[in-house]
Structure P
Amino acid sequence: MRTFKHLSIRERETISKGLARGLSLAEIGRRLHRSAGTISRDMTKNGMTRDTYWANDADFHADCRKDESKRPRKIEKSWKLREYIHFKMSLGWSPEQIAKRLKRVYPEDMSMRVSHETIYTYVYCLPRGTLKKELMGYLRQKPSIHGKRGKKYIERGKIADMVSISERPKETEDRTIPGHWEGDLIVGRFHKSAIGTLVERTTRTVILVPLKEKDATSVREAFERELASLPEQMKLSMTYDRGKEMTEHKLFTEHTKMKVYFADPYSPWQRGTNENTNGLIREFFPKGIDFTKVTRRQIKHVQDLLNGRPRKVLAFETPYEAFTRLINQNKVALEA
């Protein structure tokens with residue numbers, strides 16, 4: 001009689017590769033001389049699906065079940081630490097952001113210190129149930145599902161009097177002076193609705209702009225309204241792609257005093273801060289969403305979540321904190 005043996009890391013790697021290729025559990029099982037049920041149970045026990053199965057994670061989960069001593073007792077024993085981690089994860093913070101932020105918020109309290117690896121271990125080693133499912137859902141790292149991207153600028157038309165990004169001041173490149181923004185639209189279902197996104201290059205502060213329409217006049221007026229309350233020193237320039245919604249850029253500059261520079265075709269890296277931020281925003285507003293059914297309050301709530309999230313590039317300050325600090329520094333300099 002054959003003795004049952006637990007799946008090895010190599011077998012799990014074969015499972016992971018097979019799932020990525022779209023093979024059935026039965027076909028993968030035949031290649032491993034295992035039953036489809038064995039593979040299915042491994043996925044279920046580890047709280048994974050065909051789209052989220054990863055060999056290393058599955059092996060780690062299995063080890064947790066076999067060795068209870070690997071569970072991070074510090075988090076389990078401290079309700080204060082545990083609640084902090086749960087709450088921040090619910091806001092979309094990564095374990096690294098949480099761990100680094102704990103050092104800033106509780107610099108003298110070692111009971112509130114934990115590494116991001118320990119947070120991952122805590123989540124992975126939780127017994128199956130509602131809490132584990134909830135926390136696993138908060139983890140933001142997901143496998144990429146992007147296919148080949150089409151050319152974004154095909155037949156978008158030419159905008160009159162564009163100023164090329166090559167003419168943008170050098171101070172904008174190194175991010176030493178705040179007030180330079182990148183802008184774009186995130187388009188909804190069937191390209192019939194959209195929201196505007198504005199990101200300040202130095203502090204990564206995000207402004208999400210609700211739009212009733214996405215024509216040039218509507219976009220210009222909405223952007224102007226959102227930027228109106230900013231201090232003048234934080235309104236220096238904006239870099240945009242070549243979308244027709246920015247046709248009225250000269251009028252925008254006249255009203256806001258912000259110079260508009262246009263990126264080169266097929267060059268999303270020239271607006272890398274905005275492209276990265278749009279990816280974060282898509283976690284809240286996935287493709288296919290109808291923005292006409294999303295309220296201004298919901299949009300601004302996401303804006304607050306993003307600006308209240310510590311960023312590694314800011315030494316784990318939040319964008320709001322960095323933005324406020326720079327404004328206050330400027331006030332002190334003017335008063336001196």
Structure Q
Amino acid sequence: MGNMVKITDVAKAAGVSPSTVSHALNGNRPISQKTKDRVLAVVDRLGYQPNTNARALKSKHSGIIGFFASDITELFVTQIIRGVEKITGAQGLHLLFASGVEFDYDLHKALLFLQRRNIDGIIVSYEISHKHGIVDLQDIDLPIVTINRDISESITSVMPDDFNGGYTAALHLIGKGARKLAVIAGPKDRFASNERLEGFKKGVSDSGLKPDNVRVFFGDFYFSSGYDCAEKLLHAYPDINGLFCANDHMAAGAIDYARRHHIDVPEKLKVIGYDNREFSEFWPTPISTFSQPLQAMGETSAELLLSLIHEKTIPENKILMKSSLIQRHSSE
């Protein structure tokens with residue numbers, strides 16, 4: 001009977017997907033011990049025998065790594081790719097790219113395209129704006145590493161430590177003498193924006209100030225919202241002297257509003273942004289900001305993926321990487 005039982009039969013009986021059964025048997029991706037025990041119990045009860053010939057064929061690696069990003073020409077992504085290529089190139093491996101633009105931001109369609117190209121694993125690089133939604137990566141029966149998005153405990157991810165960035169921003173502004181603090185955050189549904197805001201509040205609290213006194217306005221990561229939020233903020237609270245913006249575009253908009261209304265930056269208002277966009281150094285008032293470890297994130301994601309492909313142990317499933325503060329004139 002054993003050979004008549006299919007992997008789909010095991011999956012149905014265990015209440016999991018076929019790929020989860022596969023992960024439980026071959027260890028290509030970590031799953032909870034409880035799920036693994038349930039699957040193995042069903043395997044024993046049904047007498048399921050994996051197709052060893054198929055497994056042997058699959059163990060022959062193609063030397064090709066899939067890479068998905070919504071726009072592979074975007075500056076952030078090119079830096080990540082540079083890091084990935086540093087690792088894969090040294091191993092004699094090749095990258096196969098799929099862009100969200102090419103697939104009308106349908107991540108599932110793009111991943112199926114990559115999966116059908118005999119690749120060994122996939123790196124999925126999410127951008128901050130998240131033009132593509134979350135899809136069920138559990139059903140992709142390949143090693144996967146995500147960048148900039150923590151999908152689940154069973155998917156390995158490389159994340160920027162946005163909480164620490166917000167925390168450091170608070171300490172920096174307070175260290176420069178600012179006590180009346182405000183934040184122009186990004187959209188409420190963006191993970192990076194929320195982490196930066198919460199980190200900022202923790203930094204305020206740890207500095208002995210009241211985080212409830214921090215004035216918070218929500219923008220959309222664009223220049224115009226930085227300008228508009230600064231207008232509302234400084235009209236309602238003209239004594240604000242320290243402003244953290246969740247990205248450089250909004251920081252530039254806030255600084256532009258201040259300049260047009262004769263509010264001296266940094267004498268009267270110290271401003272700090274995030275992401276170290278290419279224009280931030282050359283803005284009329286150069287913007288203090290945070291540089292994300294993009295190339296290092298690419299290198300780390302490639303190293304983790306290669307470990308998963310070769311069934312080696314990895315230190316942990318979620319890797320946080322800290323950004324670096326770059327102090328410029330806007331917060332002196």
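Could you figure out which one of P, Q the value 14 for relative contact order in percent (Cα under 8 Å, 6 or more apart) was computed from?
Details: P: 14; Q: 17.
The value was obtained from structure P.
State the single structure among P, Q that was used to calculate FRET efficiency 1/(1 + (r/R0)^6) of positions 180 and 316 (r between Cβ atoms, R0 = 41 Å, to 0.05), giving 0.55. Provide the component values of the computation, followed by the final result.
Details: P: 0.95; Q: 0.55.
Source structure for this number: Q.
Once distance in nm of label points 7 Å out along Cα→Cβ at positions 116 and 260 is calculated for all of P, Q, which comes out largest? List each step's numbers first, then the result.
Values: P: 3.7; Q: 5.0.
When distance in nm of label points 7 Å out along Cα→Cβ at positions 116 and 260 is computed for each of P, Q, structure Q gives the biggest number.
Suppose Rg and Dmax of the Cα atoms in Å works out to 23.6, 83; of P, Q, which structure was it derived from?
Numbers: P: 24.2, 86; Q: 23.6, 83.
Source structure for this number: Q.
Suppose mean count of other Cβ atoms within 10 Å over residues 92-99 works out to 15.8; of P, Q, which structure was it derived from?
Working through the options, I get structure Q.
Where a number appears in this text, it was derived from the coordinates with a stated rule and is not lab data. Computed from a predicted model, the values in this text were never measured in an experiment. Cβ atoms are built from the backbone, for glycine too; each structure is taken alone.
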